[in-house]
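The following blocks contain the structures, represented as structure tokens.
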Structure I
């Protein structure tokens, strides 16, 4: 990608958010015109405007909206017809419209995480059964299916549909409410499955349409690493959900969990190609304690020489484990070496893991442009970028 000159980078307009705007506009980080009963942005996005607290966030407006709804708490709506398909628990039910039922049939009986893995296909089918009695899991599953459909059918820059936004929002709301209640053993698998789905959704939904609008070219924002925050949130539930406990449907993923928790080297540069070790100032005496790039460089190097078909989810998460402490600070500060390590991980992991690829579409070229724009003379870094002598 050709470098971008500073004069060509347009400054983004700062929009002042309305003080009394609807929640939909606030969620989408847009200025609301505060029109009643429905603002213009909600009208164009085809969602019910929610100035009032009894209207769900990002509720789609559809021709068959009378048959697609969420009931919570003490709402007075009647239950769906017995011939309909819905998910429900003690306090919430959601009737699946024709599109949702189609997506259940087309995607949710398969393994969207690792296609063709027979163990994951079994896990996914068991989760689908649980989704019909746990609405927060059903909403999360439908949002993931919609994201996967976007991956299969979209071009660069395509953003989430209103249906995907709606199901993600509903899942997050219901899931957070459920985490505030006592957790019983029968709920642990649905909690872990929903947490994993929300991480996938955070990865697969970058806010930017183009590389120019993406991090790191755009100004830094606390939401830049939402996917990392969601991943840590999932792992914080490990002791609660205990996915490897006796009777857990996730015991089939034992090998994947072993890869996620496998130890990285404690010292040295074995397995790291010499030019990358030199760039990261790594040598035989290097350790995680004396070099901030140590763990990230080792994690990236473990997948670089694998065939794309051999790269698994557990292996890619080794790199995510390195995103903390001094290395995370360097990455947030747009340090060129840290950015290159993230780029190398995106490039390799994105070829095998579809939800990482959706973010890599915009962040990979954005990282390249940033390095070429602000670190023109860093030849050792540029050697790894497209067109460089060490490009992979």
Structure II
């Protein structure tokens, strides 16, 4: 019988991976709020609705006559609770809803990891501006304010003074559907992304990247992440230390069996701090393209096996390539577009995997000031034998983008 697989939610650029899921023995159903030509071409059935709304997804599936699913997962979309609801409704393998909520809601995740003895930033929660003021007094300055239930760096803001807390806390509270924020101690160090599978208590790492934060506070109070780099500058001992911390975090949150995405900070004095850990594939094309370019490892076949309740093929998680790959972004930070061309016109050069706009651009488009991680003007994925070479290719490519502003970006 043909297996029916549901991809519920596509992270930024993850529609590029849908074609790799097609099979003569498989019916591919895709749910997305932003249908693209790539999604339309790959899906046997494309449903358009909010993939973070389980009620809406179930209604669309029912209207389309879908009464059976064999597996369900997202491609980098941060909606584990919806995946859990769908898995239970259709009898598919998947984590319990409470487990998905534990790793998605920041306040719940932090409390569980703290109780498990992991190293975390000092933190407190708040449901009002007054509570936020007390939380900042408890945590100390500088601090980071985050909506508890948002993803993709939405509403993540640094505060350096008590005077700024009222405005910034009110902003974060407005962005939180449940009206709850987390106030965390601001820590400095190097940041990293670890991608893995957790099965039967064992963590199987298949990717480890350095996060690029050279311009992190250029748009303060908002943070800017410039991309990812492989291989890491950390040595094997430090990577294993971080891997052990992620393993402990996954066990504490009961993420088993699961595909794991994590963000880790290693402080200047050597502390390993788990900033985020959740049960989804690393998005923004990192696990599926950037890591794959450097290591040769394609995690998607094992993501499918996990969704179908089948054993992993661990041999497919062993690197077959020893190269370098980077993804680099340009921030969208104000201006009026005068002229825009096709970014692929600058992709025809050695070492360029892809070049893309982060937002829809046309003459006359008004680009607002940068307000967070989703405000990306353009990006490039590049590869080479060494990281410095890949970074240079990415920088040259971004400088050559076919784009001109009437009013230059700030």
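Check the numbers for FRET efficiency 1/(1 + (r/R0)^6) of positions 90 and 186 (r between Cβ atoms, R0 = 30 Å, to 0.05) across I, II and tell me which is largest.
Result for FRET efficiency 1/(1 + (r/R0)^6) of positions 90 and 186 (r between Cβ atoms, R0 = 30 Å, to 0.05) over I, II: largest is I.
I, II: which one has Cα extents along the principal axes in Å, for residues 146-313 alone, as calculated, at 54, 35, 27?
Source structure: II.
Suppose you compute distance in nm of label points 7 Å out along Cα→Cβ at positions 98 and 282 for every structure in I, II: which one lands on 3.1? It would help to have the intermediate numbers written out before the result.
Numbers: I: 5.5; II: 3.1.
Source structure: II.
With Rg and Dmax of the Cα atoms in Å, for residues 42-129 alone derived from the coordinates and found to be 16.4, 49, which of I, II does the value describe?
The correct label is II.
Assign the value 30, 28, 23, calculated as semi-axes √(5λ) of the Cα gyration tensor in Å, to the correct structure from I, II.
Corresponding structure: II.
Looking at structures I, II, which one was helix-only ellipticity at 222 nm (-39500 (n - 2.57) for each DSSP H run of 4 or more, over all residues; to 500) calculated from, given that it came out as -8500?
This figure was derived from II.
No value in this document is a laboratory result; all are computed from the given coordinates. None of the values given here were measured: they were computed from a predicted structure. Cβ atoms are built from the backbone, for glycine too; each structure is taken alone.
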